[in-house]
Structure formats: structure tokens, C-alpha cells
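Chemist: Following this line, the structures themselves.
Computed from the coordinates by the stated procedures, all read-outs in this text should not be read as laboratory data. Treat the numbers as computed from the prediction; the structure is a model and nothing was measured. Cβ atoms are built from the backbone, for glycine too; each structure is taken alone.
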Structure P
């Protein structure tokens with residue numbers, strides 16, 4: 001089994017992350033007993049115990065995606081606590097870097113699908129995305145054919161809301177990262193890191209590791225992200241293959257300084273929903289990690305629900321290809337890409353490593 005969790009960081013970095021998360025990680029209510037049934041529980045009861053609210057949409061597919069995250073009965077829930085944070089990750093995942101318009105586009109760090117809310121979520125009372133579902137199977141990564149003698153190759157797979165538009169200032173997300181290191185020309189065993197975060201522009205923290213999440217290559221992971229309100233997000237992640245209970249993080253929005261003595265909440269605006277394979281960035285730099293050869297990763301059961309109750313799928317999504325400028329010869333090379341229609345469905349999308 002691949003180890004999951006964090007790479008030890010400097011004590012100062014860990015202390016800074018703990019301070020930043022202080023009073024933002026909210027507790028969940030313990031289950032009253034083994035007879036708790038999520039199918040008959042009220043929405044408020046589901047929220048209190050840490051589960052995603054049951055989708056109020058008459059669609060069997062989205063209900064199946066919700067059940068995949070909730071898990072089997074008798075129910076058990078693993079709530080993430082700040083006391084579990086004893087390491088940090090030495091890279092960043094976050095907003096898209098590159099063009100943000102058109103039905104298809106390119107990015108220097110994202111490859112995947114982006115769906116935009118139907119309404120202008122910047123105006124009062126507008127609809128926004130407040131719930132996203134998606135599952136993926138963790139692929140076994142290898143070194144690319146032209147790998148360096150000493151390098152760390154990373155690819156992060158996640159679901160989230162916001163972060164695609166240039167003016168996005170925050171991005172709640174949850175996912176996994178594939179890591180392959182080569183030292184002195186000798187590859188080390190690949191590993192998986194499991195994490196969550198509420199990314200904030202101009203804040204240089206890595207994602208928060210979920211150290212007790214058991215996972216191996218080939219395991220199916222189910223994820224849900226719910227904006228209980230714009231300033232409170234519920235993140236759920238579950239290993240479906242192992243039939244494990246769901247992990248839950250309830251996190252309040254970070255605050256930002258907008259002026260002398262003035263703070264504001266970096267709320268989830270719900271402008272976009274994403275299913276992404278990302279090339280992470282160095283922790284304190286703009287340098288992008290090289291991608292391992294991850295073969296392909298397929299998102300399944302991809303749903304986004306707007307605050308007004310409308311159900312959205314990938315049918316109207318924007319395909320984003322990851323590109324990089326190359327030398328000798330000078331060109332723009334595609335590093336990874338999602339399968340385009342008609343080779344993709346409205347609910348599933350495969351992202352492929354190109355090189």
C-alpha cells in the first residue's frame with residue numbers, strides 16, 4: 001500500500017498553517033447510534049453529523065453519487081481535526097494559470113473540465129454552485145521517458161468550486177496527488193498524498209494532508225464538496241474500493257485583509273465547478289512541477305448543483321488542456337488533455353497524459 005499523508009515540513013511552516021486554520025475547522029456532531037439512516041434523515045441532521053446534504057434533485061444518478069460518498073450502513077464518519085495536522089506538503093495546488101474563456105482552452109497547470117454557473121453569481125440573489133460530486137480511480141504513475149536524473153514529478157487530481165476565472169480569489173477543493181521521485185537516476189517507489197484545502201490567492205500554504213486516509217493505486221475515490229453557505233464548506237472523501245467510512249472536513253472561509261484594520265471573508269462564490277488533473281506549483285515560487293506519466297484518470301459521476309436546485313453535468317463543460325512552452329524546436333506542447341466529445345459522456349471524462 002502506498003503511504004498517504006504529508007511530507008514533513010519546517011516547524012515554522014507547520015505552525016503557520018495551524019495558526020491560519022485555528023477556529024476555522026468546525027466540529028461535527030457524533031452519530032446518536034448505528035440506526036442513523038441518511039436516506040430518511042433531515043438535511044439539517046445530515047449537515048450536523050458531517051455528511052453532504054442529500055441532493056434535492058429527482059435524478060437517480062446524482063443520488064447514486066451522493067450514496068457513494070456517504071458509504072454503507074451502519075454509518076461511521078471520520079471527522080478531520082486540527083490536532084491531526086502534524087506535517088505539511090511542500091507544493092501548492094490552486095487556481096488555473098492561463099486563458100479562461102471559450103468552450104475549450106489551455107492552461108499551464110490545469111487539465112480537465114470546468115462548468116460555469118448559468119447565472120451571474122456576482123449579483124445578489126443569483127444562482128451559484130453549492131454542491132459538486134465526482135469519483136476517480138487513482139492511477140499508477142511512472143516516470144516519463146525523458147525524465148531528469150534528479151526531480152520530483154507530481155500530478156494532483158481534485159474537485160472544487162471557483163478558481164478558474166482570473167479574478168477568483170479563493171478555491172475550496174479536495175483530492176489526491178501522485179508523486180514520483182528520482183534521485184541520482186534511481187526512481188523511488190511512487191506514493192499517494194491525500195489532502196484538502198481552501199486555496200487563497202497570495203497565500204503560500206500547501207494543501208492540508210489527511211494523514212489517516214488509507215489508499216492504494218487502483219482504488220476508487222468518491223468526493224463531494226458542499227457550500228453549506230458561501231462562508232462554510234463541507235468536504236467529504238471516501239475510499240470506495242476499501243468500503244471505508246467517509247472522511248469529513250467542515251471549514252470556514254479564510255479572511256483577507258482589504259485595508260487598514262479591515263478584514264473580509266474570502267467566500268465561495270460558486271462561479272465554476274471543476275474536475276481537474278493539475279501540475280502543482282512549488283511552494284514559494286511560480287515554478288511548476290513536471291508531470292509523471294499517469295496514463296489516464298477518469299472522473300465519473302460528475303454532477304454540479306446550483307443553489308436554485310438546477311442539476312448540471314459535463315455536457316456544457318469547458319475542456320481545458322494543459323500546455324507548456326518547449327524549446328528545440330520552439331513550440332507549445334500539450335502535456336495532458338481531456339477526451340473531447342464525442343468520445344466523452346455528460347457524466348464521465350477521461351484525462352490523458354500526453355507528455
Structure Q
């Protein structure tokens with residue numbers, strides 16, 4: 001298996017590169033980083049064989065573009081600052097007349113696609129890895145792309161509690177990148193049209209999205225590139241957070257329009273976050289369906305031990321407050337340190353979601 005890291009923040013380029021890689025039918029894992037910080041993290045956490053770098057990159061996701069960003073990363077690679085050092089590094093950028101010995105080689109990217117043929121010719125040289133990818137040509141881990149680091153921590157803990165034998169499931173995230181990165185990663189994967197050579201079945205992956213404006217925009221981005229009948233759709237599935245995963249959200253939310261990962265968190269975690277000033281008032285209170293307090297209390301007790309007074313407080317918090325982004329790491333860390341038996345109950349909504357993902361993996 002060859003691991004290729006594409007460091008670029010432009011969807012169109014990532015898709016074009018992935019299509020080219022796919023035509024070589026080499027068992028490949030493609031990782032996508034949109035900024036320097038996440039490129040560095042990928043180089044430290046994964047055994048990267050080949051890198052494709054843009055020159056114009058932000059330091060962090062959402063920052064302004066640094067015209068020397070790719071060059072900074074390249075020099076760091078040459079100084080062996082990372083756990084893995086790619087043996088081949090392609091440069092692909094709109095920069096004009098760029099010359100630097102560290103690239104092997106450099107291509108000028110343009111909308112006329114004149115770079116594609118020489119890029120294909122150069123990429124053909126990855127056959128120097130022939131023995132490596134023939135040795136494990138049949139194995140592909142099932143990649144699940146998540147919107148952030150806290151989601152990653154939650155899913156990893158959920159797997160250890162309920163699906164310990166599923167070591168084939170690989171969770172990935174990019175710091176700060178959110179739903180847009182999940183879409184970019186799904187597109188990079190599916191454009192290669194990868195198939196398992198053992199049985200010629202599609203190599204699949206999954207992405208998990210909040211059902212919020214950012215998630216919806218990212219999903220619409222997929223639809224902008226792929227028709228509903230496109231063959232590429234056989235290689236991935238998007239999982240959107242739905243209220244039916246949580247007994248609490250199912251009872252309280254009138255529709256699916258604003259269901260997010262936080263809506264799968266247990267009531268005691270919301271109460272703890274409120275007591276520790278980790279919540280902020282919503283711009284407008286969230287409308288909840290009409291309910292009987294005893295009915296909600298019974299649903300809450302399905303997941304955790306909670307008093308009627310705590311239930312009343314939770315309902316007010318759930319309607320009027322939301323989590324502060326900067327506080328989520330603290331909050332999730334507290335949750336995951338809970339007693340294991342208590343954590344197993346409170347994590348049931350996450351288990352239901354992960355079970356759906358695993359079922360798709362096994363189809």
C-alpha cells in the first residue's frame with residue numbers, strides 16, 4: 001500500500017490529482033491536508049511515501065495564503081523534521097518559473113490542463129515501489145473522515161467500548177478544517193475509483209457531517225462534482241447526524257434541520273459544561289417540541305441516572321445554550337474519563353451511528 005499526501009486547499013486540484021492516481025490502479029491511501037499545520041501532523045502520524053505540494057498554502061486552516069508555505073514545508077521535510085520523509089515530492093502550483101531542487105519534479109498548474117500529461121509521465125515512476133505494493137495489494141483499511149479532533153476522540157473511545165475487534169476502521173480528521181475537508185477527502189478517494197484486487201469490490205470510505213449550514217454546504221459541494229448516478233458514489237457514503245440516533249434529540253427536536261454531534265451528548269455532560277461556564281447563549285432559543293417531563297425523564301434515564309430537577313435544568317440549557325468551540329476539547333476529555341459502565345450507557349447514540357457506518361463498511 002502506497003500512502004500519498006496531497007497538500008492543497010483547492011478541491012478542483014485535489015480531484016484532478018486523485019483521478020490521475022486512480023488510473024494507475026496502484027493500491028493507495030490518499031491523505032489530504034489543506035494547510036501547513038495539518039500537513040506536518042500527517043507527516044508525523046502516517047508513513048507517507050509520496051507528497052504532492054502546492055506552493056501557496058495557509059499556515060492554519062482559514063488563514064490567508066502564504067506564497068512560501070509549500071517551500072517552508074519542503075525545507076522542513078529535507079531537514080528530516082518529521083517521522084516519515086516522502087521519497088518522492090511533486091510540486092504542483094500556479095507559481096511561475098519556480099525552480100528548487102527539492103521537488104521531483106515541479107509542474108505549473110493551469111486551467112488548460114497542460115500539466116496533466118507530464119504529471120502522468122512522472123507519476124509512472126512510482127513503480128519503483130512495485131514490490132512494496134504487490135506485497136499487500138489486497139488490504140485497504142476502511143477510512144472514516146470526521147469534522148474535528150473532538151469527534152475523533154469520541155469515535156475512538158466508542159470503538160474501544162463496543163467494537164474493539166474492528167481494527168480495520170481508521171478515523172481521520174484535520175485540525176480546524178471541518179466539513180469542507182471531509183468533502184475534499186471523500187472526493188479524493190472516490191475519484192481514484194479504487195477496487196480491492198482480491199474480489200474486485202469497491203474500496204469504500206465514509207464521512208460524518210453535522211446537519212448544520214457548514215455540513216449542508218459541504219454535501220452540496222459533492223453534488224456539484226458528482227451526479228446521483230456517478231460510478232464514484234459506489235466508493236463512499238456520507239453520514240449526516242440525525243436526531244433518531246439519540247432518544248433525547250428524537251423527543252425534543254421538531255426536525256433534523258439543526259442536529260449536530262453535540263445533540264448526541266448526554267444530559268449530564270450538558271449540565272457539567274453549564275456549571276463550568278463552557279456554554280454560551282444561542283442567538284435565539286431553540287424551539288423544542290411539546291413534551292411531558294415524565295416522558296423526557298424516562299428517556300434520559302435510559303442513558304444515565306438523572307433527577308427530575310436536573311432534567312428540568314437540562315431542558316432549559318438544551319434550548320437556550322450551545323457549546324463554545326474552544327471548550328469542546330475540555331468537555332469531551334471530561335466525558336471520556338467517566339466510569340466505563342456509565343460511559344457505555346451515555347455513548348449509546350454514538351454507538352448507533354458508528355454501527356450504521358460499520359454496516360455500510362461490511363455491505
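Chemist: Going by distance in nm of label points 7 Å out along Cα→Cβ at positions 237 and 317, which of structures P, Q comes out largest?
Modeler: Q
Chemist: Out of P, Q, which structure matches 18.2 when mean count of other Cβ atoms within 10 Å over residues 21-28 is calculated?
Modeler: Q
Chemist: One of P, Q was used to compute Cα extents along the principal axes in Å, and the answer was 60, 50, 44. Which one was it?
Modeler: It traces back to P.
Chemist: From which structure (P, Q) was helix-only ellipticity at 222 nm (-39500 (n - 2.57) for each DSSP H run of 4 or more, over all residues; to 500) calculated, if the value obtained is -13000? Write down the numbers at each step before the final one.
Modeler: Numbers: P: -2500; Q: -13000.
Traced to structure Q.
Chemist: Ok, one more. When mean count of other Cβ atoms within 10 Å over residues 277-284 is computed for each of P, Q, which one produces 11.6?
Modeler: Numbers: P: 21.4; Q: 11.6.
Checking each candidate, the match is Q.
Chemist: Rank structures P, Q by relative contact order in percent (Cα under 8 Å, 6 or more apart) and report only the one at the top, that is, the highest.
Modeler: Result for relative contact order in percent (Cα under 8 Å, 6 or more apart) over P, Q: largest is P.
Chemist: Something else now. Compare distance in nm of label points 7 Å out along Cα→Cβ at positions 45 and 197 across structures P, Q and report the one with the greatest value.
Modeler: Largest calculated value belongs to P.
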